[in-house]
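Chemist: Below: a set of structures, written as structure tokens.
Bear in mind these aren't lab numbers, they're just calculated from the coordinates by the rules spelled out. The shown structure was predicted, so the numbers you read here are calculated from the model rather than taken from an experiment. Cβ atoms are built from the backbone, for glycine too; each structure is taken alone.
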Structure 1
Amino acid sequence: MEVISNRHEIYARISHERHSGRSVGLVPTMGALHAGHISLLERSREICDVSVATIFVNPSQFGPKEDFTRYPRTLEDDLAKLERAGTDFVYVPDSHSIYPPGYSTYIEPPAVGNRWEGECRPGHFRGVTTIVLKLFQLIPATVSFFGRKDYQQALVIRKMVDDLNVPMRIETCPTLREPDGLAMSSRNRYLTGSDRQQALGLWHALQAASDKINAGERRVSILERELKQTLNDHQIEQIDYAVVVHSETLEPLETVESSAVILIAARVGTTRLIDNLLIEG
């Protein structure tokens, strides 16, 4: 495994791989890796000749009151995990090489980023699309892999790639969960013991709404009431949103007639968690 911090070097190495006829898979991360990230690398190794990961805690996607300085940085451990996973290259830039002094160019995110996280975290998706497009420019991969846990983010990136004619395929991979159902997340390490049990309310809420849909309930107002009630039953009261929306546009629905997605964002203790469940039908 080669660890590269110079942007010219990573571009040259990956360009050489592509020109040599090898397919390249890219997994962008902010570090603090868990099994969900590693599953993306495993998928890359399954279908690509060369696998690349990036580690960069992107300051432009954090709001002024968010946890940028607190976000876990575990580089040594991350590199060990990536090497065990068979990663070929890891790009670890410093902030100045990504955002040099005087940097002022940002990507305006697509409309699918306007609601939900877009409303709760103004500027977040601008930071996400900017860093992802910069990484795509530096690492001209064949395909890039993202987790479904960040459902809206994956849609935003996919739409950006389509809109801007980026010659790269986006593959969204399933959410990995702990045995009790909690979605794996780098922020889970912030949870105290009691928070950890309380956080299961997100998964239980998703299951409760899904059970109602499977039993024939199609009215979104009833389903969203079930979501909020289940969250409240787990003493989760700081809810940013708990909604059932169209799976592609993320626009609100009145009834579930075709593919929909349940989205939840809520705070457990001092930790903000998100989760989702795709309803295909």
Structure 2
Amino acid sequence: MKRKIITIDDTLCNGCGDCIPNCPEGAIQLIDNKARLISDLFCDGLGACLGHCPLGAISIEEREAEPYDERTVMENIIKGGENTIKAHLEHLKDHGETGFLETAQMVLKEKGIAVSKTPAHHQHMHAGGCPGARTMVLETENEQSDDTGSRPSRLTTWPIQLHLIPPSAPHFHGRDILIAADCVAFAAGDFHKDFLKDKVLAIACPKLDDGQEVYVEKIRTLIDEAEISSLTVMTMEVPCCTGLVQLVQQAASQTKNKACSIEWKVVSIKGAVIKSQKLN
């Protein structure tokens, strides 16, 4: 069958192993000093390992592959202990994979394995992953009615780096998304008040970030599968920043959902919006 599955670029992989603990399914192993996908059966194609490769060697492709088998995966997951099981269940839940989640819970029930309700990320370790990359929904305060004192943050989710966000997570569904070049928030003095309020943020640098083909797939997933309401892309006036707009346009050209409105805003080095343009 044809489905989404990870691919690892041997020419980029340096064998650091950072991706391995972030794949609770055990689909990746270090062999001959290179990260390898050991079985199509184990890879769910949801990309938990994406963003954990410092060299951008991992991406998602669509190809002929054996169907993902949750029962086979659970046999492997169980060997890793309770925290690995919890990490896997959270991964399925975050991506809205209710069918796989039901199968996983059924396997646990059949084997008489009880798992506490405390999320894996509340434990001391999270299957070896980086705590800073854990997906969180943040509460925001009501903004001050005047300009005195400090302004509250309008950030509603974490992480924000485009490599790290899980686009299939429930908190993206139907929302207004802002994808901003890294420098925008530093140039625009009132970035939170003027642009971020009521939006979910992702940031990227079109000049320095590696693995930008992953960005195209993530943006496409946000538009098609998360069915986001709108997408605003903000860039700086410098020429290299237009690469981010090109990535958004490339992703949009591959989508089936044409109802999502896309807007491009350009910010000057002094922080003013000097261009605002509808892209569809």
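Chemist: Looking just at mean count of other Cβ atoms within 10 Å over residues 217-224, which of the labels 1, 2 belongs to the structure with the highest value?
Modeler: Working: 1: 16.5; 2: 22.8.
Comparing 1, 2, the top value of mean count of other Cβ atoms within 10 Å over residues 217-224 belongs to 2.
Chemist: Let me ask another. Suppose helix-only ellipticity at 222 nm (-39500 (n - 2.57) for each DSSP H run of 4 or more, over all residues; to 500) works out to -7000; of 1, 2, which structure was it derived from? Could the numbers behind the result be given before it?
Modeler: Numbers: 1: -12000; 2: -7000.
Answer for the origin of the read-out: 2.
Chemist: Right, here's the next one. Computing distance in nm of label points 7 Å out along Cα→Cβ at positions 1 and 209 gives 3.1 for which of 1, 2?
Modeler: Details: 1: 3.6; 2: 3.1.
Only structure 2 yields this read-out.
Chemist: When you work out mean count of other Cβ atoms within 10 Å over residues 105-112 for each of the structures 1, 2, which one comes out largest? Intermediate results must be reported in sequence, preceding the final value.
Modeler: Values: 1: 15.4; 2: 12.4.
When mean count of other Cβ atoms within 10 Å over residues 105-112 is computed for each of 1, 2, structure 1 gives the biggest number.
Chemist: Can you tell which of 1, 2 yields 25 when percent of Cα pairs over 32 Å apart is derived from it? Can you show the working numbers first?
Modeler: Details: 1: 25; 2: 29.
Only one of 1, 2 returns 25 for percent of Cα pairs over 32 Å apart, namely 1.
Chemist: So if we calculate distance in nm of label points 7 Å out along Cα→Cβ at positions 57 and 153 for every structure here (1, 2), which label has the highest result? Provide the component values of the computation, followed by the final result.
Modeler: Details: 1: 1.4; 2: 3.2.
For this comparison of distance in nm of label points 7 Å out along Cα→Cβ at positions 57 and 153, the top structure is 2.
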